[in-house]
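Nothing in this text is a laboratory measurement; each read-out follows from the coordinates by a stated rule. All of these numbers come straight from a predicted model, not from anything done at the bench. Cβ atoms are built from the backbone, for glycine too; each structure is taken alone.
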Structure P
Amino acid sequence: MTKFFTKEHEWLQLEGDVATVGITAYAAEQLGDVVYVELPDVGKQVTAEGDMAVVESAKAASDVYAPASGEVVAVNDALSGAPEKVNEEAEGAGWFVKLKLSNPSELDALMDEAAYQAFLKDLG
């Protein structure tokens, strides 16, 4: 399964026409200890680069943007009781939502893993 990444440090992994979305390990590391995650309601329509969720850490609150447009078909309810999962497994069990994509061609604007790693190096 291919993972895609945004310059705002969200990741998306596609399985059929449903994508699992979260923030990258780099983003979780920058945030520090995550203390709260606000997830959207199932059924919410999101647009690429639009607000999708909020993640709060001891340092700051940050918006999480949708990497692609679609409908929220599932949320990771485990995060409400265990927001630290985002720090522990940002690109695994710490996922935020599952989106049924409405425009899969938007994925063409995202980076693959190699491009994202190069992007991180450029951040220095």
Structure Q
Amino acid sequence: MSTDPVSRDARDEIATSLKTSRELGPDYDDAVASALAERLDQSIAQQVSAQIDARIASGALPQGKGVRGNTVRMVMAIVSLGVSVPLTAIGASMAGPAGMAVAWVGVLMLYFVVARSVSD
């Protein structure tokens, strides 16, 4: 890859677009600029994709393997705490201390089942 930030093809595209814009007049400036921007966006996206593919192939970038287990466990801990407060209130109001205990056992079981499945 050259050190020049703008490739020869991109320079040619810009020059062609400027000539076209001059020939068509100021009424078409927006249309010409929009078409140029779209072509440049596509070209940049292709170049970035090719560079990422090359880095993944060379081992410089790891391939995505999904969400890490620690992240899932942290999210489940937060969700469990968020769900446990209303479940505790509902269980305590419906069945007293026994309902509260059942709600916490259910929340803890859910957390441990998800945490165990993530660590396997």
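For which of P, Q does relative contact order in percent (Cα under 8 Å, 6 or more apart), calculated from the coordinates, equal 30?
Comparing all candidates, it corresponds to P.
Computing semi-axes √(5λ) of the Cα gyration tensor in Å across structures P, Q gives 60, 23, 7 for structure Q. When mean count of other Cβ atoms within 10 Å over residues 11-18 is computed for each of P, Q, the one that comes out at 15.8 is P. Looking at Kirkwood radius over Cα pairs in Å, for residues 51-98 alone over structures P, Q, structure Q comes out largest. To which of P, Q does the computed value 15, 18, 16, 16, 17, 12, 5, 1 (P(r) over Cα pairs in 10 Å bins from 0, in percent, for residues 19-90 alone) belong? Of the structures listed, the value fits Q. Quick one: FRET efficiency 1/(1 + (r/R0)^6) of positions 27 and 59 (r between Cβ atoms, R0 = 41 Å, to 0.05) came out at 1.00 when computed from one of P, Q, so which one is it? Among P, Q, the structure yielding 1.00 for FRET efficiency 1/(1 + (r/R0)^6) of positions 27 and 59 (r between Cβ atoms, R0 = 41 Å, to 0.05) is P.
Here helix-only ellipticity at 222 nm (-39500 (n - 2.57) for each DSSP H run of 4 or more, over all residues; to 500) was calculated and came to -5000; which of the structures P, Q was it taken from? Kindly include the intermediate steps, with their values, before the conclusion.
Values: P: -5000; Q: -28500.
Structure P accounts for this read-out.
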